[in-house]
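Each structure below is given as structure tokens.
Laboratory data are not the source of any read-out in this text; all were calculated from the coordinates shown. Everything numeric in this text was worked out from a predicted model, so none of it was measured. Cβ atoms are built from the backbone, for glycine too; each structure is taken alone.
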Structure 1
Amino acid sequence: MSQGAVDGPAHGMTIHGGNGGTPTFNFQPVGEEHLSQWRMWGKVYVDALQMAYELPNGSLRITSKAGGNGGDLHTLSAWPSRHIVYTSGRSASWNDDFCVVDDASNFACAGGSGGSSWGSEQVPSPVEDEIDGVSGKYGTYIDSLQCWWYLY
């Protein structure tokens, strides 16, 4: 599957988590970049997030790491053969658990079992739409997060 640049604006999904955290993060693709790897750290809570975007020449742009230094690393590789299309999680004052799922049902989850389930969110069809961005606030943990999907 070959895709070009983003074709239209980003579409924000629901914001999950609390109102805390001072620094903000906003990880989005630029131009013809595609999400290559979603990286999350967590054990009891979602501690940190980081994205790796693949550029058209095959090199990677790795974002800064948003959040704290705790938790275990969980990754889900995506582009070029897979697309993140589904999220689920649990949250209260911050994000207790967060999962991303690709179009082949591979997944990565970080965090624990606290908070209340916010269910799941899925990118509308067609499959050429994908979750490629995330933004939010953080402190020691990821306090709030919002995923963004794009039409390619």
Structure 2
Amino acid sequence: MDVEVVRWVTANAEDLVACAPMELRTGDGYRVSVVHRSGRHQVELVELEPHTSVPSHRHPCIDSVELYQGGDFVLIVGVHRFHAHPGLKPHRRLIPIRAIDWHAAEVGVAGARFLSIQEWDRFTPITSVLEDWDGQRERVVCDANH
């Protein structure tokens, strides 16, 4: 992942979150908006509804860094668990995920919101993390008990 791209997105995160999406994909429990694209890099704003979970999956053509923007959720990357919450220190807001990393999410009462800073491989057309998906097909599971 290009460090300068991550720095630029981090510095401009507020503007990226506020801008109108270039592309928008929605479904039961999620909303994914493309907010920036340049060369092999793309930024998507990912928003998950409260009390949802995302099953284990990977994006085989994307290396990414997830930049926390709000909510309360646990991102599981391999055997590591990252608890994202409003009191998170700035250096803990960035979570790297390589193309080979299986990951999942468990979302709390406040939902989840993060910028996915992506570097796509040179062989794959840039679309969305929802299209470059290896894993269970049921993408977001809403917990009916909440």
Structure 3
Amino acid sequence: MSREKTKDNRDQMLDRIGELFSASPEEIDVELTKEGIDTKKSLAALRQKLDVLQRRQAIQHAGAKRRELLQEIALGAGKAVAATRAEIELLLDSLKSSNPRAAQVYACRLEKATEADLESLKGDIEVVGKMKNASKRDDKRD
């Protein structure tokens, strides 16, 4: 294709575009129909694609929010585990003075304990501590 023919085609296209920009929506619809373009179908397809994109964006946003909430939960759980470990260590310190052997056994269990075991371990130490305190009170009464 020669440069002159390409320039003529380009000029015709630019003229046509200029006409369309100055035309009313009805005139544009008529021109598109003449070209074999069904504007209703095209608009419906465009709306459907837009809906799909909006749903994808909503899913991505929900996924990001989910990851953020899971991080917050994990952080909170980590703090709770650390707090429980600290409470157990305080209980062990208290138990050392009254029952060093039991404190040593529970300290070993603490080292091996999983996060799921901590509450149970804490309860066990509290029971032993209460039993020891009760026996001390009984000894004082005698």
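Computed values, structure above
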{"item": "Read-out helix-only ellipticity at 222 nm (-39500 (n - 2.57) for each DSSP H run of 4 or more, over all residues; to 500), computed value -32000, structure in 1, 2, 3", "result": "3"}
{"item": "Which of 1, 2, 3 leads on mean count of other Cβ atoms within 10 Å over residues 32-39, largest value", "result": "1"}
{"item": "Origin of the value 21.2, where mean count of other Cβ atoms within 10 Å over residues 48-55 was derived from one of 1, 2, 3", "result": "1"}
{"item": "Source structure (of 1, 2, 3) for FRET efficiency 1/(1 + (r/R0)^6) of positions 56 and 96 (r between Cβ atoms, R0 = 30 Å, to 0.05), computed value 0.00", "result": "3"}
